[in-house]
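Asks: I've put the structures underneath this note.
What follows draws every value from the coordinates through simple rules; no lab data is involved. Note that the coordinates shown come from a computational prediction; the quantities given were computed from them, not determined experimentally. Cβ atoms are built from the backbone, for glycine too; each structure is taken alone.
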Structure 1
Amino acid sequence: MTAVLDPATVDFELPADRIADGPLESEGHRRDDARMLVAWRSNERLVDARVADLPRFLGAGDVVVVNTSATIPAAVATADDRLLHLSTELPGGLWVVELRRPCRAGSLPFPDARPGQSVPLPGGGRADLLATFPAGAHRPARLLTAHLVLPTALGAYLAEFGRPIRYGCPDTAWPLSAYQTVFATTPGSAEMASAARPFTPELVTALVSRGVVFAPVTLHTGVSSQEACELPYPERYRVPEATAELVNSARAHGHRVVAVGTTATRALETATDASGRAHPGAGWTDLVVTPERGVRVVDGILTGWHEPEASHLQLLEAVAGRATVERSYAHALAGPYRWHEFGDVHLVLP
């Protein structure tokens, strides 16, 4: 049976008009024009700002940890009018996949997908469904392990037949570039590590000129559609030696370590020991950051606004504390903040 987390920290209904259905650039704005609510864990202060204002809130010596994973065009329309979402590449050339069916609102899970089936793909390819994922999961299981049989190398195939994963139904199908961050260098994520999307080269320059240090990690994200109090699945990560050294030096000198997104938090916390010292590392992480587990090295987080019952809320509470999360979400829901990958962000500081 699929393991689940405790109910989410905050319980709320998300109005449909709070979902951002397109990038700010399409409205004539810059990415860093996105709204940003700044919250401090040590007090009840909340400040409404823009992402371009980050230099006001970060200072010399602070380390900002960013995810360098790039988004791949992981959605493929099958030859029998379904959608195949590639989630996570496994050893041996296998993939975790999700089958979905198109609908007026975007797409929904396809409940009849079963191990043993073969899914026809365009260009003469196919996906052979092998087992439920995680192994031994009871039905209904949204994710399955599959062997892809393609006429060309995967990258070339997805460049021709793939598109970015999207769950809503915006009027415009945005190009893959809309789903990349300025830090993206290593293809591998099924969905964008969206917390970093509002950064621009100009903002990075402004922060560096103030003495803020950027430290890269890589975590390749899988599909998020299953996350309704469900445990995050194992994902591939890498923490370079230089990043571990920067983080340890910052903490030794009293500076803050701020992770951009839950993905960067998961990767860095995976590579941190119980004493709070970061180490270089790479491989697979099955770490689940909860309030009970807490965080060992991350002092603050810049993250998007998450839906009710999303597992990301447990990680956010581990960093921010329950009271801060509840206060921030109440403020955001009362104001104009927007949700989803093209939406606004939430900065939590000590």
Structure 2
Amino acid sequence: MRITQEEALELFNSDDLIGIGMAANEVRRKKTDPRVATYQIDRNINYTNFCTEYCSFCAFYRPMGHKEGYILPREVIFDKIQETIDLGGTGILFQGGLHPDLKIEWYEDLLRAIKAKFNIWCHCFSAPEITNIAEVSGLSLRDTIARLRDAGLDSIPGGGAEILDDAVRHRISRLKCGTNEWIDVHRTAHQLGIRSNCTMLYGHVESLEDRIEHLSMLRSLQDETGGFLAYIPLAYHPDHNELGATLGREGTATTGFDDLRNLAVGRLYLDNIDHVKTHWIMVTPFLSQTALAFGVDDLEGTVVREKIYHEAGAHTAQGMSLDQILRLIRGARKVPVERDSFYQVVRTFDDPSGDGASASSPGTTVAAAA
């Protein structure tokens, strides 16, 4: 039986963190093998930091014409992809600012060039980027996504969701796409056969009720389309951005208690989404390791050279080595399983418990234990 919005609010207000985590783990057990924790070798490529939206929580963007603004040359993008492949990578997350002069042909040409040169999964373009591409190209949303798909787009990240409430969005990202537009991008993508992730940026001006309404919208869309692969909560960092200065919270990020509770409640509420991913860049590797006991099944990935969150104040390393990831997963008494972007098993490592348990074979989907 599903938890209601009222019950979710009780959980958010509860101080029984261990009890909430145990309940979340029971749901996780039904979704994915509880002996396993997955990760991916991947890379974030931020192709431009020029942006016209000026979100108050963002320290990454630069206004048009700014001397620190850039659009990465194609050769640089190719070098980054090759480096990822050389490290054993299977996917890239490709996203950037909302550029007013880059029309769909620019993105199509780049995707086709990437696919012609590399065997790599292209997890690209948040909902605000896609709505921007459609607008500057004079295209419908459906035509835009279909053309990107045909050029090589494999899946869509969940960025740009922030909080799915227009009043909150007006306070923190006034110029960015609205709630219904974000939902429409993902609904349309799912209808066109493209899977996506969903996120929540929490810990800024939103209320607990706002978080629950956000989760409700995600759950409803998943009921409708089944297109979400994973849910990823993102902790707001207040350093180096206008919102943090306005709130007087420079240097004061979310608490570990709230991070773990938010992950666990998300797992409990989003009972129709298989995977919950902890974003170690935002909440530290060690808290992400702890999250594997709070309903989380995926430890993100190597995320080589991530920029956006670090410029907003994340103090974690820009990338984590394979040895570090394996050590964290084994330390949580889980079997490390490398996956691809579609949650297919790439390889399985040793079982730290010594009980002979093994994960799925390469090429199979990460699923619940029999």
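Asks: Have a look at 1, 2 and say which one yields 33, 22, 20 for semi-axes √(5λ) of the Cα gyration tensor in Å, as calculated.
Replies: Value 33, 22, 20 for semi-axes √(5λ) of the Cα gyration tensor in Å corresponds to 1 out of 1, 2.
Asks: For which of the structures 1, 2 does the calculation of mean count of other Cβ atoms within 10 Å over residues 128-135 return 16.5?
Replies: The correct label is 1.
Asks: Hey, helix-only ellipticity at 222 nm (-39500 (n - 2.57) for each DSSP H run of 4 or more, over all residues; to 500) derived from one of 1, 2 reads -5500; which structure?
Replies: 1
Asks: While we're looking at this one, here's another question. If you rank structures 1, 2 by distance in nm of label points 7 Å out along Cα→Cβ at positions 24 and 264, which sits at the top with the largest value?
Replies: 1
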